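Next up, some structures in structure tokens.
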Structure 1
Amino acid sequence: MPYPTTQYIVIDGHRIAYIEQGKGTPLILIHGIPTSKQLWRHVLPALAATQRVLALDLLNYGESDKPADANVSIEAQSRMIVKFMDALQIDSADIVAHDIGGGVAQLLAVNYPERVDKLALIDAVCFDSWPIPEFLPLLQPGAEDGFTTGDFITMMREFMPQGVYDKAAMSDEIIDLYMAPWSTKQGMSALFRNFRRLNPEYTQAIAGDLKHLSQPTLIIWAENDVFQKPEYATLLHETIPNSRLVWIKQAGHWLMEERADEVSGHLVEFLSA
């Protein structure tokens with residue numbers, strides 16, 4: 001099955017990029033920071049064998065528009081995804097999400113429960129688990145003024161391998177794939193805008209609501225995640241009533257780069273049950 005080409009849909013005047021593959025129950029894949037829909041390229045084929053899978057770039061990420069004045073908080077992104085579903089005439093969908101995408105997904109499940117059928121959270125931000133310490137200096141206003149684009153990309157290239165257990169899993173080619181949207185002055189500014197919206201206020205605000213979620217929920221977590229600490233996986237599992245927790249051994253935060261087949265297997269089993 002050939003890899004799908006990027007499509008675009010306009011939401012609130014901004015182009016949102018997405019790919020679509022397969023037929024059946026809709027399934028929406030939500031990436032985190034600083035990745036894009038490319039995060040799902042190795043798990044998409046298995047999921048698309050039985051479902052209509054849509055992987056989008058959040059606003060200000062990937063191939064989506066990068067407006068200088070848009071709200072790119074996880075709360076705003078959750079509202080954008082509801083409008084994305086409306087535009088594609090999707091009443092409800094299964095949601096699979098990683099990193100800050102997991103925060104977006106939790107907001108969807110709490111605030112728009114009728115739109116979320118099943119929920120899978122992979123190494124997801126939650127409660128007060130974020131922003132990670134490595135990003136804190138980058139949240140300050142004007143932080144980008146101290147960087148040339150080249151210096152910034154060099155820093156990010158050093159950062160990305162920290163998220164894998166096996167450093168070979170984050171090759172230069174893969175880093176290039178993720179850094180491409182940020183490798184211009186405009187792209188660097190967009191990523192700094194995203195950094196400045198890394199605020200746990202929204203996940204903390206719904207912390208008490210998670211115990212009321214009715215959706216079947218799968219939590220997948222890497223045992224060696226240094227960005228989203230494993231104790232948060234246990235806390236999520238203890239909080240969300242209809243949840244199951246799966247651990248992936250010898251893997252880091254970018255699970256889809258290290259353990260794509262294992263992640264795909266767990267997702268297919270869960271979503272088809």
Structure 2
Amino acid sequence: MPDFKQRVEEAAAYIREHCPSRPLVGLLTGTGLGSCVEAIEDACCLEYDQIPHFPRSTVESHRGRLLIGGLHGATVIAFQGRFHLYEGYRAQDVTFPVRVLQALGSRFLLVSNAAGGLNPRHRAGEIMLISDHINLTGTNPLVGPNVDEWGLRFPDMSRVYDRELMELGRTVARSLDLPLSCGVYAGLKGPSLETPAELRFLRAIGADAVGLSTVTEVIAAAHAGLRIMGLSVITNIADPDAPLPATVEDIIAVADEAAPRLKQLMVGIVEHLPTDE
């Protein structure tokens with residue numbers, strides 16, 4: 001069995017062979033948000049199961065394919081479907097798309113997710129710009145031997161979410177008249193959702209939203225030196241004092257309803273990225 005780095009390189013080589021354009025921007029979409037990539041033009045599509053060593057997406061609403069094509073002058077690679085620790089994947093496997101991005105020479109990562117709102121000012125369906133995160137997954141994708149070509153053994157995490165990209169996101173949202181809040185995302189392992197006591201704890205430590213993805217990939221992306229923007233679609237309000245049952249079907253329905261607004265925002269952001277990087 002080839003080691004992780006070799007598997008990444010073989011997957012990247014296959015993608016380059018079949019989709020030769022070098023993607024500047026990576027788009028990693030979450031639950032119910034895969035339709036956000038429909039604006040990509042002249043897309044080269046590959047199913048995950050075609051690509052050597054690529055993990056398989058097992059979660060409902062995660063399409064399980066990647067697309068490479070043009071978006072307002074920039075070449076992007078979009079991953080429709082991500083991988084989660086709760087599926088049984090190791091943290092390293094969850095980050096496989098990020099390492100492929102790095103191997104392909106990408107410079108930006110725009111990551112989206114569906115999240116529960118912890119801040120009482122949130123409303124279901126709104127979009128939150130991620131300003132920081134709290135890793136409560138109990139693991140880290142950088143555990144083990146460091147691949148020096150990929151990044152530093154101890155990467156700085158003080159400015160994981162790029163401040164310039166955050167300001168760009170605010171500017172684009174204003175131009176589109178889209179409400180855009182900003183807050184801290186807490187990433188848990190799952191798959192069980194949070195108890196009221198856990199919700200109180202998350203609020204107490206400063207989390208504005210909670211979900212079961214993103215932090216693992218973002219840690220790897222920070223290690224890789226990618227410039228990162230994170231966006232959460234708030235799909236339900238997690239109130240510990242008035243808890244309501246949350247179902248995957250309801251979460252997907254809200255994410256589907258918000259997807260056109262998220263697509264507008266992401267397309268506008270890509271349009272104004274510095275393409276000379």
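Assuming 14.0 is mean count of other Cβ atoms within 10 Å over residues 4-11 as calculated from a single structure, say which of 1, 2 it is.
Values: 1: 14.0; 2: 17.9.
Going through each structure in turn, the value belongs to 1.
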Which of 1, 2 yields 1.9 [distance in nm of label points 7 Å out along Cα→Cβ at positions 220 and 252, calculated]: 1
With relative contact order in percent (Cα under 8 Å, 6 or more apart) derived as 20, matching label from 1, 2: 1
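Since every read-out is calculated from the coordinates, none of them should be taken as a lab result. Predicted, not measured: the structure shown is a model, and the values here were computed from it. Cβ atoms are built from the backbone, for glycine too; each structure is taken alone.
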